[in-house]
Structure P
Amino acid sequence: MITARLTTEKLDPNALLAEISHERDGAQVLFLGVVRNHHQGRAVARIDYEAYEPMARKELQKIADEVASQHGLERVLVVHRFGRHEIGDASIAVVIGSPHRAAAFEAARQIMDRVKTDVPIWKKEYFADGTIEWVLADRLVRSEQA
């Protein structure tokens with residue numbers, strides 16, 4: 001099962017781990033990307049994620065397929081949540097089941113690196129000072145004042 005999807009629902013780590021669980025695996029790797037309360041020294045109030053869904057879904061699946069193939073993995077799940085996120089909310093989960101840990105750790109790292117650069121998901125950061133910044137692939141696209 002190599003699956004990638006978008007959701008507006010809160011991510012449940014236990015349910016995601018159960019989804020990829022298999023008795024052959026000696027490792028389950030779960031990476032959660034969560035909203036932190038700061039960015040580059042500035043206080044963050046919340047983040048909204050927006051996506052061009054058909055393209056984002058296609059790119060997430062492509063990344064999952066390619067990385068799974070590269071590492072010989074059969075169980076990879078990538079779920080990105082969009083919509084409003086408060087501090088501490090998980091925005092992305094990468095879940096991998098593997099007979100051995102090394103491939104699972106490396107695959108999770110590669111997936112996250114590629115998601116950050118290749119998937120058309122925009123982050124709208126709301127800062128405590130009232131500034132709003134649109135970010136795509138870790139590059140500032142637009143800044144505005146609320």
Structure Q
Amino acid sequence: MIAKRSFPVTIILSIITFGLYWLFWIYKLAADMNAICAGDGRKTRGTIAYLVFGFLTLGIYNLVWLYMLGDRLYDVAPRFGLNFKESGGTLLLWMILGSIIVIGPFIALYIIIKNINELAEKYNALGEATVTTPATANPV
């Protein structure tokens with residue numbers, strides 16, 4: 001069962017724990033994405049890759065990671081009967097251009113949480129065995 005996430009709780013706990021909760025959040029998000037999207041031929045990397053490659057590329061990998069996450073959410077939505085308006089490009093624009101107005105990264109985070117919560121609700125309702133069986137997946 002995949003738990004729903006809360007936007008305010010994520011922000012508050014990330015601030016209170018000086019970013020440690022954020023690392024845990026990335027870990028859980030990657031694990032949940034890999035469970036929900038099983039069988040799509042892709043893998044969302046976790047906290048270690050996020051930290052190491054983010055450090056080595058001066059944060060560029062983190063933006064690429066976000067873009068790939070957004071595209072994966074967008075691509076898997078039809079399998080669950082959902083249709084998201086926001087893809088990886090939308091998240092990337094909010095992160096980069098939205099940073100100018102300060103709230104852009106928060107909007108990107110809100111979009112991720114909203115979309116993963118909708119997928120988690122459908123995933124939990126259908127059950128893991130039903131979702132991960134390729135024969136039952138709707139073609140995109």
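Every number in this text was worked out from the coordinates using simple rules, so none of it is lab data. A quick note: this is a predicted structure, and the numbers were derived from the prediction, not measured. Cβ atoms are built from the backbone, for glycine too; each structure is taken alone.
Each of the structures P, Q was assessed by mean count of other Cβ atoms within 10 Å over residues 70-77; the largest value belongs to Q.
Quick one: mean count of other Cβ atoms within 10 Å over residues 22-29 came out at 17.1 when computed from one of P, Q, so which one is it? So the calculation was done on Q. Here relative contact order in percent (Cα under 8 Å, 6 or more apart) has been calculated and equals 32, so which of P, Q was it run on? Derived from P, not from the others. Comparing structures P, Q by distance in nm of label points 7 Å out along Cα→Cβ at positions 78 and 126, which one has the largest value? Looking at the calculated values, the largest one is P.
One of P, Q was used to compute helix-only ellipticity at 222 nm (-39500 (n - 2.57) for each DSSP H run of 4 or more, over all residues; to 500), and the answer was -20500. Which one was it? Going through each structure in turn, the value belongs to Q. Out of P, Q, choose the structure whose coordinates give Rg/Rh (Cα atoms, Kirkwood Rh) equal to 1.00 when calculated. Structure of origin is P.
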